[in-house]
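Bear in mind that the values in this text are calculations on the coordinates, not laboratory data. In this text the structure is predicted, and so the values were computed from the model without any measurement. Cβ atoms are built from the backbone, for glycine too; each structure is taken alone.
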Structure P
Amino acid sequence: MLGAGGEAVDPGTGTIRLELGRAPLRVADVVAVARTPGTGPEAREGAVRVTLAPEAAAAVEASGRLVSRMVDEGRVVYGVSTGFGHLAARRISREHLSELQVNLLRSTAAGVGKPYAGEEVRAMMLLRAASLAHGFSGIRRETLDLLLAMLERDVVPVVPEKGSVGASGDLAPLAHLALVLIGEGEAWYRGRRLPGREALAAAGLRPVALGPKEGLALINGTQAMTALGCFAAWDGLVLLQSADVVAALTCEALRGIVDAYDPRIHRLRPHPGQQATAANLRRLLAGSRQVTRQGELRVQDAYALRCVPQVHGAGRDGLVYLWQVLEREINAVTDNPLVFAEDGEVLSGGNFHGQPVALALDVAAIALAQVAAISERRTERLVNPALSGLPAFLTSRPGLHEGYMIAQYTAAALVSENKVLAHPASVDSIPTSAGQEDHVSMGNHAARKLRDVVWNVTRVLAVEAVCAAQAVDLQDAAARLAPGTRAAYDEIRRAVPYLDEDRVLTPDIEAAAALIGSGRLLAAVQRVVGPLDGGEGLRPGTAAGGPDSLP
């Protein structure tokens, strides 16, 4: 039996089972494993089981043996018998090799700020394990097994968000994560924040004594930025499909012209995302008695309606780019140096550099910010009586009541914030380690910005959704909606009642945001019209509202 992302699900227990090294890891696998918690009121220990395929286990053991042999031979290997970064020229005596690795974790754990969410850290743990499972890192099997056991038993390290420049990987976040493996740092276990050693003991686990290179192997990688990127890609596709739904409902509320979505137009500009969006709008609006044709009420609509395929479509293409980069990155080895057991060699390189991921994260932030920008413009057309022909701010008694006036302010504020967040982090670089690490990606910053953009876009769409439903009601037009948009309208109305007089709107906006962000709105619509298109390379959303992974 397969779960939402193709990961194996035990039909008897419901446990998600994933075998590293058997098949390529997918974004869907990462999200499924990370969002299956073992803590909280619905906790189920053992809900996730991640193991090594036999061939992966053999590769890990072979690389570990090569590192041990090189130590025995007294060979000079970066990060094994030398210092780190600018201190790489310093030789370390054999009796201090394990101490070197512990010192590395302690000194690198310099992160600050609030901790990452539990699901984000679980994703980091899975991704670091997946990279190590390729068998090019020189880590021992017992160390990797402990990391997997922590994931299975939901021992979640406390990892501060800030402190990574995204070049030698996400060093500080991964160091905080790795400290728990040696019984240091802090971790969450069954809802309690505990010292690392206590958390391990409570879960029936013992800390590991690090061998040569193992501290470096645990922290040299892009897994923090990539983990956040996986959630943004997954949630972002749900948002883009939901944005098409909300835009279609607004199109009906404003009696929009459907000719702009004619396939003949979009065949002449074959961007995959544009074609997918136009097809979605045609499917969503099929059977509507509320939309109009060219020349019926007006010759053409404003861009916020007419150019939905071009703007949402560009957003899709940007998100597909991120998705494709992520699915390469989560199956990559981002350590340094790399241990080639078959060749008996250890080579230094730069696979830890986060630039490929950072750039894709920035592209996605820009793309999603524009989806929010055009959504807010549609909201403005709904609440502005000069543009909609409806009562001012969608209240039947304007003046005494303000209706959705300030809700549009909220959308505008979030769109403005997104414009700041969309400034690329990856264009910046500040040299570190006394100039040895003289170009960095700032990918972790890009990932955290994108996470905030996704949060903002969800609420901008929520404002549009409740305004569109209100506009439909003011025209008594629910019966004239298309089947797909009627399903969306009904779902919105189950969460947010008609605004007959002024009330606090924050609960309404958050209820609609939960409806959109969870995929429930999309799921309700897809039960009626079938799967919507996610764009080239991405299969349509599942019945649960989430995207499937790349083929």
Structure Q
Amino acid sequence: MSTTQVPVLIVGGGIVGLSASLFLSSHGVKSQLVERHTGTSIHPRARGLNRRTMELYRGLGIDKEVRAAGAALAPSEGIYQGHSLVEVIERHPRKERTGPPRMLGAAYFSYLGPVEGTRGTQDMIEPVLLSAARDRGGDVIFNTECISIEQDPDGVVATIRDRTTKLQSTIHAAYLIAADGAGSSIRQNLGVQTTGVGRLGALLSILFHADLSELVRGREFSLCLVNQPTVRGLFTSINNHDRWVFHLSYDATTEEPGDFSAERCEGLLKLALGLSDVAIDIKSIMPWEPTVRVAEQFQHGRVFLAGDAAHQMPPWGGQGATTGIADVHNLAWKIAAVLSGQGRPALLKTYDSERLPIGRLVSDESGVASDAHGLFSMPTSIPSVMALIRRIPRLSGYGYVYASEAIISEDTTPLLWKIVRLLPTLSQILGIGGSAGSRVPHIWVKHKGQRISTLDLFTRKFTILAGAEGNEWCYVAPNVASSLNIEIIAHRVGSEQEIAAPDGRWESAAGISSTGAILVRPDGFVAWRSWGTPLNIQDKLEEVLTKVLCR
């Protein structure tokens, strides 16, 4: 039996596993990915990526390709309900578009980041990620399953098997990322328990082809709930032409998936469509259960759970895939830091303390967005509408702040400034106002004649972004980097600086004075904020970085 050694083994080649490969490669970490299926997803799950996810893909340089992959789905907007799709669609006049529609919250959050979210299903997006992962040195192997793992203090030994030849081999890895889905065998074999309300309903995801282009032209929709005595379910558009999915609700106490033949499903589809003479070609019928479950721990020794292996939630909040992508983005730089010796193994424990609370939060919120059958629940009461409004920040990928050993939450802000900021800005509400644990604030700046975002200033290293008069930060950064044997980049932001912005704009966005600074981690989150220049600045910066790296 052959043996391979690799720094990181990724089990699961869906959108989360492929993203993990890309993020690790961006930090110079080699990985091997094994996926039990023969290729990328053929079923159109996960229909959109929020603003934060597109920021991450922009950092990888693949956001344009990802957006282009979902172009056919881009016009889809609106959530409707009615007796049939025809009855709902024909209530709405055709729209003449002058540009692509904006996703939920885009109009409110457009100044908070450099890119908008996009629509696109996993079967559209995963081929883009696969190509990019392989181009960047990621070793991706399909039709191969992980049948067992053993771990010790020095690493993980995984036994894998080719599903065609049945040949087995072993992989020795320093760390393993389990992105093997909701039924994660790795999670189960490790004995990691899950909590949550559990199953919310029983659905059949019916992928079918039917030419509805003339019906929906100019009236493209995102979701359409259909409720009849004999058929209840949810239509989702895929390409607004001839590819569609209908999530059919059924009573699992009296029926099972095998009771729904293709012929029966075709009849139910015609009822739900409100079209008796349409030609329907059913491509697949996949049973699934909308579920709210979260693992009790995201780390078990040298194994890390990510994506659906860590948290399952109904898809109606649009946060399943994007939360998993954020998981592995958070994890990748920490693994890289520990493998390089810059960080201690304790740094990896902050993955659990930072991501598990987020997994619980968005899973619970997505569960609230489901009705008694596990379908999307249309907000019709004032409390339900207000609950949706409160969720909008997280639908865009914002609205949370990390707290862990890798975040230094010392508050040096003067009392007067705190009083001024008692009326919070939208950035503060969304958790991107420069405080420790938040995503670094975005403003547009000029650098070498080019208009860029402050988010573009992070090159997988620790970065200091100081105010216009923060000379000392730039002076001491090389000394601290040399002392700690790490890389640090330092910039001043102001009208007369290399990173040019109107005086005061950066300081206002970051919540610092002109002599203050924020220290940004390699994942673009603020590790520490200093209102001004501290006494013994070099010693202080070295102390902070030592804590952040858990040394």
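Of note:
- Structure responsible for 0.75, with FRET efficiency 1/(1 + (r/R0)^6) of positions 47 and 359 (r between Cβ atoms, R0 = 41 Å, to 0.05) calculated and labels P, Q on offer: P
- Each of P, Q could give helix-only ellipticity at 222 nm (-39500 (n - 2.57) for each DSSP H run of 4 or more, over all residues; to 500), but the derived value -9000 comes from Q.
- Value 0.40, calculated as FRET efficiency 1/(1 + (r/R0)^6) of positions 263 and 311 (r between Cβ atoms, R0 = 35 Å, to 0.05), assigned to which of P, Q: Q
- At a computed 2.8 (distance in nm of label points 7 Å out along Cα→Cβ at positions 55 and 447), which of P, Q: P
- With distance in nm of label points 7 Å out along Cα→Cβ at positions 15 and 487 derived as 3.0, matching label from P, Q: Q
- When Rg/Rh (Cα atoms, Kirkwood Rh) is calculated for each of P, Q, the greatest value falls to P.
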